[in-house]
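Structures for review follow.
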Structure P
Amino acid sequence: MAHPHAHPHTENHLTSSAVLQDIVIGLSDGLTVPFALAAGLSGAVASSGLVITAGLAEIVAGSIAMGLGGYLAGRTEVEHYEAELKREYDEVARVPETERAEVDELLAEIGLSEATRVLAVRELTADPDQWVRFMMKYELGLEKPDPRQAPKSAFTIAGAYVVGGLIPLSAYFVTATPAEGLLWSALITLVCLLVFGYFRSRLTGQPPVMGALKMAGVGSLAAGAAYLVAKLIASGGHFGI
């Protein structure tokens, strides 16, 4: 009875990790892409309204694209698992001795004696479902994905992207000019990138200070490049705004 109790615990852990990963993906792009776009427009236009309009349009489009990407990734994982599961059942039925030998090899790799392996192989291969589950997990390294995770990922990533994108854009709602909005947007976004990078690195076991600096550096470089390109184009007379 120990195994059925342990299994739900593992699945909950994996689900939590997946949600956290989706939030990180959405927030990372949400903080950097709209920030870079707004910074670029700030170097080319004289109206904060245009920056806000373009920024909101990008957030909507970006969140949909990111959410769709998360959904497709989740569905691909499910489809891959199902294809491998079908193949494993087929191999167990067609070449059982070969599959038993593979079970024996896997058990030998973890240090079981030959006598113990003989009993374990007999026990594991007595039930085809148990046999296939063992091969899926220990031969292929695949855990059964939650089929509901794909839509969850889509909404989580999209929502995190919207939240992340509104942070740098918020400064333009309360400032008179794009230049002033860019200044406050940069300060707000820089602080958020540092905080987000710090906690993301702590959660993933990386040096938190270095992670914070890397996150802030990437966002700053993206925004700076966009701003300079827009300035160069605008100074060349390509914008009549």
Structure Q
Amino acid sequence: MCTVVIHVPDDETEPTRLLAVRDEDPARPWNPLGRWWPEADAGVVGVRDVRAGGAWLAAEPAAGRLAVLLNRADVTGRPESQIRSRGGIVLDAVAGRSPADDPATHGFNLVSVDGPRTVVTTWDGTQVRRIGLAPGTHMIAHGDPDDPSTPRIARWLPAFRDTPPAPGPHWYGPWIDLLAASAALESTDDAAIIRDNRPYGYPTLSLLACVAAVSEGDVDVHYGELSEPGHWGGLDL
């Protein structure tokens, strides 16, 4: 139940800016932002899932590409023995490869940024859909982009749209301030962004966040962990 906020620019010479908050089981190990896949492409950086070897978020700076994966409910009829990890889809995306039309994975929302263009690919176990994002600020969680039936989107998307990125290299400051303000809600609140999903039957809590500015031929990405899962204590990005 991760959360992504993204601003697609009106002017294609301006970078696409993204904030991604990761919710995961704290007992599932990960590697922080780094170059973990030299066998695929030594230039790829990302947050690596140790167990399966794929990525939650990855970028290929020289190509100006970034991708991040969010879980989505599915109705797949495949047995678990035939299900593959979703992390490889992120690595494929930053290499310029789109998901297959019938992925052998559980459901997902894949946010793919290629310079000024952003596409959200959704898979619910029956159909792959590709949704191009228009210029403006959008929010994605476990449903469709800007889904008003998702409480955290209904509560916080208007605030993010009213909070433009700042000029300069620390453009993400206003968004981090807004993320901090959102943590006034209890992490078990359905409208919270910094989350404890255990009351909803998932063993996941908010663990970390990344911010990125993506433009043609460049990705500037930063990483920070929460000091306590599911609780706001600031981010050192």
When distance in nm of label points 7 Å out along Cα→Cβ at positions 22 and 198 is calculated for each of the structures P, Q, which structure yields the highest value?
P
Output -3500 (helix-only ellipticity at 222 nm (-39500 (n - 2.57) for each DSSP H run of 4 or more, over all residues; to 500), calculated) maps, among P, Q, to structure Q
Out of P, Q, which has the highest value for relative contact order in percent (Cα under 8 Å, 6 or more apart)?
P
When distance in nm of label points 7 Å out along Cα→Cβ at positions 150 and 182 is calculated for each of the structures P, Q, which structure yields the highest value?
P
Upon calculation of Rg and Dmax of the Cα atoms in Å from the atomic coordinates, which of the structures P, Q produces 25.5, 83?
P
Origin of the derived value 2.2 (distance in nm of label points 7 Å out along Cα→Cβ at positions 54 and 126; candidates P, Q):
Q
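Values quoted throughout were computed directly from the atomic coordinates according to the rules given, and no laboratory measurement underlies them. Keep in mind that what you see is a predicted model, and the values were worked out from it rather than measured. Cβ atoms are built from the backbone, for glycine too; each structure is taken alone.
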